[in-house]
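Listed below are the structures to be examined.
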Structure 1
Amino acid sequence: PHLGNYQVTGGGEGINLLDFGCVRIFPPAFVAGVVDLYRAMLHDDFDAAYAAYEAWGFQNLSRELVEVLNVWARFIYGPIIDDRVRTVADGVSAGEYGRKEAFRVRQLLKEKGPVKIPREFVFMDRAAIGLGAAYLRLGAELNFHQLFEQSLEGFSVEKVAARQAGALSEAGLA
């Protein structure tokens, strides 16, 4: 997404991704799966990662496919797993950042696949890559781990479901 697709919230405490060509309402279980995969990557817990991919809605999983997906996950979650001030790319040029990982994952999925990817994944992946690109472009040097941990304080799938139900109702979509 283009930098013009991002909106900083009123007090600067959040960022919204606005992409009207790709609207998605994430099921609360998917959101919990994103958090669960973060924790699995943080603790290098293969079984928890496998369960998180299942919660996301990935199908046709095998041990080999989860190992391939973990290459992607380590790349995406890398800045929030690393508890220190850093750039997103951490010493890799912005033009090269992620190319090697994307090529490797694509090749391995061709060899070991197929895997059925949930529809929500496409938007979430696009948003993560877009935010990473925005941070790179801005030259942001932050402790992404601490920021993400702060955003998870008090997280529960039930709270997500309740907030989502309220927002959908208010918008006339429930």
Structure 2
Amino acid sequence: DILIIMGKGKRAIEDHFGKSEIENEFLNEIDEMMDSVNLLYTRQREPRGLGDAVYHAKSFVGEDAFALLLGDTITIPECTKELIKKYAESKTSIIAVEEVPEEKISSYGIIKGKEVEGDFYLVEDLVEKPSPEEAPSNLGILGRYILTPAIFDAIEGTPPGKGNEIQLT
């Protein structure tokens, strides 16, 4: 099952996967794969931040860990597979990060963490779009996560911030 959470008035994804006419061979293959996928859609009535969007998935997720893939981020294909593998070993939430150049730090959520194994860090803090001077590191969040249902309790306890948005970071 795949749940797609969209903002109010955003229909492009729903319209795309609802198409009955497919225009080329690649899209035909995707269409065949989609026959085995149960796509569900829900909407954020107001743009209240990523945390609020994720919270819309609470009843869908139930007691299972889940993958969160932000639609505005493109990663190497193995990224999500690696996150799932690491989750299977650790049974804890996993966030994909990458080194970010100093001039782009203010465009990313940045982690503070301790390296625990190879390229894996224990996250101690998350800062949403800090200035380079305020950033605890140069490790930017990539928009790929494996989260446990405990995230919903954390979101419930998160007060709205700038723009009345509830952030995930």
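Going by distance in nm of label points 7 Å out along Cα→Cβ at positions 56 and 80, which of structures 1, 2 comes out largest?
Going through 1, 2 one by one, distance in nm of label points 7 Å out along Cα→Cβ at positions 56 and 80 peaks for structure 2.
Name the one structure among 1, 2 that Rg and Dmax of the Cα atoms in Å, for residues 32-103 alone of 14.8, 44 was derived from.
2
For which of the structures 1, 2 does the calculation of helix-only ellipticity at 222 nm (-39500 (n - 2.57) for each DSSP H run of 4 or more, over all residues; to 500) return -7000?
Source structure: 2.
A value of 2.7 was derived for distance in nm of label points 7 Å out along Cα→Cβ at positions 120 and 136; which structure in 1, 2 was it taken from?
1
Every number in this text was worked out from the coordinates using simple rules, so none of it is lab data. All of these numbers come straight from a predicted model, not from anything done at the bench. Cβ atoms are built from the backbone, for glycine too; each structure is taken alone.
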